[in-house]
Structure formats: C-alpha cells, structure tokens
Structure 1
Amino acid sequence: MTDVVRALTDALGEGSVLTGEAVAQRATSYWDASPTRALAIVRPRDTAELAEAMAICHRFDQPVCTQGGKTGCAAGAASTEREVIISLERMNRIEAIDTIGATATVQAGVTLQALQEAAREHELLFALDLGARGSCTIGGNVATNAGGINVLRYGMMRNLVLGLEAVLADGTVLSSMNEMLKNNAGYDLKQLMIGTEGTLGIVTRVVVRLAPLPTSCNAAMVACADFDSVTTLLQRAQRDLGGTLSAFEVMWNNYYTAATEPGRHRPPMPREHPFYVLLQAEGGDPEADATRFERLLEQALDSGLIEDAVIPLSETERRALWEVRENFEAMLAGRKTFLYDVSLPIRCMADYADEVAQRIHARWPQGRAIMFGHIADGNLHLFVQPESVDADHDASDEAVYGPLRAIGGSVSAEHGIGVEKRDWLGWSRNDTELAMMRTLKRALDPRNLLNPGRVIEL
C-alpha cells in the first residue's frame, strides 16, 4: 500500500477506499469491459469527505480520475495505473425538490433517470434525456455539458444548471448553490465547471431547473426521400407545432437497416427509404396538440414531403419506436467500431455525410459509416465500422474530422473531448482559445492533478 493510499484509508475508512482485486473486478467503462487500472478507488459519501480526500492527494501530488456512470464515449473517465479514482457512486442523494421554484438539488452521483422519476412524482420534468439515462450521473452530465434528445426545446445541460458545488484540486470547496434564474452578481463561477470534464474541479452538488410535466405527447416515425425533405419537415414542425416540438431524430438508411436486422428490432416501416425521422411533441393541451400534430403529418403526406408514417397508438408502441433509435448496442457487438459525435451547420450536413462515407469507403472498401443524430441542433453521430481488424483509429478520425474544418464544425457536439479527441481539439478551437484553456487549468490546478491528460495537455 502506497503512502497516499494509506493516508486516504486512515482518513476515510477502509470501506471508502478500494484497492487490489476490488479495483480490477470493475469494468473500465460502459463501453470497455477490461479491468479497471488504478492505485485505488476512493468513494466519498459527501462533499466534506471528498474535500479531505483531495487535500490528501494534493499533499502527495497524487493525480486523480473522476468517475460517474462511466458512460462517456471519449475515454475521459478511463483511469491509468498511477491515478486514484474518485468515484461519486455513494453521493447519490436527491436533497430537495422545490415545487414552487421548480428546482431540484441533488448530489453528483444521482443518475439521470432517478432525477427524472423524482421530478415526475411532483408533476415536474427534468428535461435532459439521453439513452444512458439509467447509468449516467448528474455530475457527469454537468462535466460533459450533456445534450441528448430534448436540446431543441430545453437546451444543453448548461441551460439547466442554476448552481453547483465543486471541490478544487487542493480540497477547497467552491459553493455556488444558486437557486435563482436571474443572478448577475459578478462572475458566474459555475461555468468554470460545466463542460470542463472534471479538469478544473469535481462537481459534488447541483441545483437544476425543472419544467412543468407535459400533459400531451404526440410522436411519429416518418420516412423521407432526401435530406432536403428532412430539413423542410423540421422547419414546418417548428413553425406549426406551437413550440411543442421536443425531439427530431434522424436516421440514415444504413442506421435504420442495421437497427432492424433480423434478431434486433422489428422494422416499423419498410427498410428502403433513404431517411427516417422520429419526431415528438410535448405540450399542455392534449386535444389541441394532437390536432396540430396530425395536421402537420397530413399536410406533409399530401405534399410528398414524407413518404410514409407510423403513429403509435399506445405508450408501448411509442417506446418501441424509440427503441429503434436508442438501443444500438447490438449493431456494435463483435465488430470493430469507432464512435463519433460531431456538430456542424445543418445546411452542410448532407454533403458532409456523403464526403465522410466516401472517405471511409476509399480507405476500407468493405467498411461503412452508420449515421444518425439529433440533427435539429446540428448534432450528427457516426459509427465507423472499417471491417478490418487492424484498422487505424487515426485514419478513421481523419476521415470524420477532416471535412469539418472547412465548414466550422466541431469534433465534439455533446460527448466531450476526454482523451480520444484531445489531439483533434485544435481542429475546432483556435490557438487563442487553447491558450486560454491552459491558463484556466494552470490557475485552478497548477499541479495538474485533476483528470490529467484529458481535454488539454499542459
């Protein structure tokens, strides 16, 4: 046992510090089943214990890796053998829900689904939603500025956080637990933590905004002949649905066909259409909302904007449509796959997608780039499957990221930078921006103890 592990154990107790086999028996991440590598896993129960742990790590110059639900796609929470893991798994308490102010105060280890369900009990909505809702944590959502399917209407995590508390590299507790929508009293310090992936501080508690729980939900899956029809449908839905449009998910044909292969999901409609759109509108007037939604679809069908449509008649049927979009793990099983999450202007998306597909086929003739995304917020996801066991990740990265530079796109829409995208960050941020990031890192974490090597290198 190293000196720092012994000091952590003495301070927090043996049950709060895991070592040896107790570390190795944990998977590296949701995506990687290999054994976890770390000096130890520290599991604080509250902010005070975390602050004490960080003060000890600071004294020993011990680097740490912060972990929540480990569902990230950029290896930001993948530890090394020289790091101490800070796991927030035991800081999982919903402290308060203010039904009048429409806020919730939660510890960072609370899962997204747990918060959603707690809010729903009070007829309130926590609007952030994504496929990993059952595993991802609020602290991780804050650290990565998570997006998901409702960004079009409610914004990213940054738009939903009113206040937070974080522990800095030396154990100092920064508490800015603001509950007001308006607060212009000096610098908004919570922004130093949102989206910075634990490199400036470890988020411990969060105050988030809630919204009224919708009383109507209308959904449909439709098929479109081309991407122009997709974008025209988006414009009409935003115009005609009275501000109720909450999700607009687009699947290219190769995603839909892969998701509906035999043994996977039953295809809700024929598999030959070029594009499939899953749209959902939520509001507060069931009758009027349903009328507007049905009128939108009827007019789109009559004008040829959509070629086919499936409208669920029950919650079970609605969930079945979403299963096609969300549960993609089966198409990844047993195949080398590189995951991407980019953003770009919607007007450029069709040409960009075509260019990436061409680049992948030129490098790996049997490979494919499976595409889907939120689209309405400019977010496109790609699964590159090169069909080559020795495929070079950098070559795939070049094919996906290269075309982004000319159109001002981003190498990360909502999944963060972590380790995997760090060397490509300069393709989306200029030298001045990168220099400012390093300035902030040196100011708040001069010893480079918090998630070192993630996002930027000093």
Structure 2
Amino acid sequence: MIADTLTLEIANGINDRSARGIATAIGRMISSGELVIGAQLPTVRQLSRQLGVSPTTVGEAWRSLAEVGAIETLGRNGSFVRLPTGPGGPRRYRQVAADSDHRGHFALDLSTGTPDSSLLPDLRTALARVSSQALTSSYLDHPVLPQLEEALRHRWPFVPEELTVVDGAMDALDRIAQVVVRLGDRVVVEHPTFPPLLDLLEQIGADVIGVDVDAEGMNVEALTAALDQKPTALFLQPRAQNPTGVTMSAQRAQQIAAAIVASGHSESITIIEDDHAGDIAVGDLHSIGNYLPARTVHIRSYSKSHGPDLRLAAVGGAGDVISAAANRRLLGPGWSSRILQAVLLELLDDQATLESLSHARAEYSRRRQEVVQILNENKVFSTGTDGINLWVQVADERSALMTLAAQGIGAAPGAPFLVNTHPDSLRLTVGLLGPSVDLVATAQAIASAATISGSGRRGQR
C-alpha cells in the first residue's frame, strides 16, 4: 500500500484536476526526478479521494500516461513509474493521408502537401559534377561540408551560434524536440499546425498549447496567455504556414519576441522556426532570431523547393541546443549524405536553378490566387497568401471530403491539424493544379463541396 504521504505529495503538485492536468503534472514529476523510475504510484481511488475528483478522471489520466509509456499498470500489484517510450506511430499524419477509402485512386489528389514535380529544378547536372568527388576522409569529419556551411551562414536570417545539416525538416524537428522537450513539458504550437509535429510532441508526452494564427502569424494576446504557463518550447512556421498559408509579418515577429521577453521566461524557452517553404515562398522571412538569437533554432528545408528526395535541412541558431542534437546524432547516422550536401551547394548559386525557383514561386502564387478568387466569388472562406497549400473552411468536413472524392479529388481533412476547436476545414495542395488540370473546374468543385451540410462528424474514421 502506498504511503499516504506520497499520495499527498503528488496531490499537492497537481493544480489542474482534469484528467489532462493530472497526467501532465505527474509527467513533469517524472521528468524532474521527483518520481523516480520504478516508484509505485497511489491507486486510482487513493488519488481521486485526495484530489476530490472521480476515479474515472484519475483512471483516464493513468491511461494517458500509460499510452506514452510513462507508467506501467500491473493489475492488483499497482502502477509504477517507467522510462517513457511514447505511443509511437504518426497517428494524425496517417489520418491526413488515409481519410478516404479511395486514397490512391483519385484522378487528382490534393491531400499530399508535396510540390509539383514539374516545377522542381533539375538535379542531374549537379549530381554528375559531384558524384566522383571524395567527400569523406574520416567518420569523424565535420558533419557539414565547410563550403556549404559558409554559404548557409551567409544566407541565414540572423547570425547563428551553431549550424548543422540533417535529413529534412521533420528530422530537424525530431532532433531538436528530443533535446528541449521532456515528458509533461508545456509546449506552444500554432493552431492549426502540421500533424506530424503534433504526433511527435504526443510521443514525447508534452502538454501542447495551441495558439490561434491570424493573417500576420501567431495571435499575440493568446500567445501572452500561453507564456504565463511557462512553456519550454515554442514551435512556429514563419513563412507559408502549413496548413493556413500565413507568412508572419515583420511587426508580428517583433511583437512575439517582445511578448517572450516580457514574460520573464526568455532564458528558459526555445523558439523553433520551421521555414519549410523556403525558396518557393513569396513572402519575406522575418525571424524571431533577429531579436532572440541565443534562444532561437531556425530550420531551413529544401524539400519543397529543390525536391522531396533531396532530404536536407539546415539547422542554425542556439548553440547549446544544436550542439546537443549534433552530438547525439554522432551515435546514430553521424551526418547527412555529403554527396547531397555537395549537390545543394552546387544548386545554391546555379543560375538555371535560381531561374527555376523563381518560376516555381510565381507559378505557385498564380495557382493559389486563382483558386482563392473563385472561392471568394462563391463566398467560401480560405486563409493565407503563401505556399502550395490552402486552408478552406467548409460547412461539414466529412460531407466535403465525400463530395470531392466522388469527383475524383482527394483532400486532407482538417481535424488532424487541430489542437483546439475550429470550424470544419480542409487542406488542399493547390500548388499541384498544373497545366493538365482544369483549375477553374477544380476550384468550383471545392467551392461547391465547401457549402454542403451533412450529418458526418469531423474526425470520424
């Protein structure tokens, strides 16, 4: 039987007596070492009596902790603290790609979030030039080619304390999150936001706080309230935010930085910027790193602009965070392919590539604007001005998905992108509406589907 003193100590550390609040508080106790690995926890009934809540509430908290591997329940023998392992699996991400039974059979699949392959630069010449080069002399060589690091530093939005290269933006988010986020930590994200990020944070066992995005970026008033909860990390996308297409304004970047400083927690929070759109974004990049360089980690991905198979992203900024991630990586893959690094270096200043990127940027913008114009004419609301994706408000998510599927059009449901409640929405990759697609007819189909009401419930599978 657990001593009443331990039950009291645990109860005193719980302020929010909801199931989520209980799970989060105990998660923080485990991460801080207050509850050590192997420690036996109070029974559901003991803790519920102490907190003055129903056993059902505590039981739900226990189940949440068990799902992320933070505790282990052994029937009548009790529940014990264990090393968190996470639930595993991209639950939300799978919902984006598999909402319909027709997935893979659409004549036009706008659910993917991928760039138009016809607008990507040609990598063959660069590959041919670097393929015969000997780029690795030792497994302990610096993980970034010196010439590439110099070129990236020259292009960085602020002076980074450290800079490295990893295998794409999600690899960067994963490695940085593993450094700065622990079980039970509060983390701020944009709302709505990219489903794999939510899956990642769920796997770590973080307490995610969603802050609404308006036309200029994160809502400052809502962010200020979130900062009062002392989050350890803030994740945002400064350009072509996925899914909303919002690019953060210069004024908003300054306001966000000021709010972080005013909170008094600027030394304990890490800002992680995911600039996933990069060279295909039409908006200017405004980084929080211009104001808080020692607390900002900026991620620059080249998948959307140069191709998904060029699995590279540069990570620069806060030296303590990036060094920790890079050192841990030495015990895994060590470094990203130096051949691909050399290809990227070739492409950064290649005139044909720069012209290709300029054309792609203009073409994506044109396609997006034409779809938005038709939606506006049909009084269908959409957000943002940038990138390859469009976030469209619909009367009923399920009905809209089914209506579009019946016409051979795939769309991503809005539910996996959400942290908080939100009007029913869809994400559509309108950047894929190339010359072979009737853009006007597709936009009209989207507008029509958006207005159909039905009995379907968002998020049902």
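For distance in nm of label points 7 Å out along Cα→Cβ at positions 224 and 424, which of 1, 2 scores largest?
Sorting by distance in nm of label points 7 Å out along Cα→Cβ at positions 224 and 424 in descending order puts 2 first.
Quick check for you: by FRET efficiency 1/(1 + (r/R0)^6) of positions 288 and 328 (r between Cβ atoms, R0 = 25 Å, to 0.05), which of 1, 2 is greatest?
Result for FRET efficiency 1/(1 + (r/R0)^6) of positions 288 and 328 (r between Cβ atoms, R0 = 25 Å, to 0.05) over 1, 2: largest is 2.
One of 1, 2 was used to compute Rg and Dmax of the Cα atoms in Å, for residues 352-431 alone, and the result was 12.6, 38. Which label is that?
Structure of origin is 1.
Quick check for you: by Cα Rg over 2.2 N^0.38 Å, for residues 24-95 alone, which of 1, 2 is greatest?
2
Thinking of 1, 2, which structure, once volume of the Cα convex hull per residue in Å³, for residues 240-367 alone is computed, gives back 127?
2
A value of 38, 27, 20 was computed for semi-axes √(5λ) of the Cα gyration tensor in Å; which of 1, 2 is the source structure?
Going label by label, the one that fits is 1.
Figure out for me which of the structures 1, 2 the number -12500 belongs to, where helix-only ellipticity at 222 nm (-39500 (n - 2.57) for each DSSP H run of 4 or more, over all residues; to 500) was derived from the coordinates.
Value -12500 for helix-only ellipticity at 222 nm (-39500 (n - 2.57) for each DSSP H run of 4 or more, over all residues; to 500) corresponds to 2 out of 1, 2.
Out of 1, 2, choose the structure whose coordinates give relative contact order in percent (Cα under 8 Å, 6 or more apart) equal to 18 when calculated.
It was calculated from structure 2.
A short reminder: the numbers here are calculations on the coordinates, not readings from a lab. Predicted model, so just to flag it, every value in this text is computed and none were measured. Cβ atoms are built from the backbone, for glycine too; each structure is taken alone.
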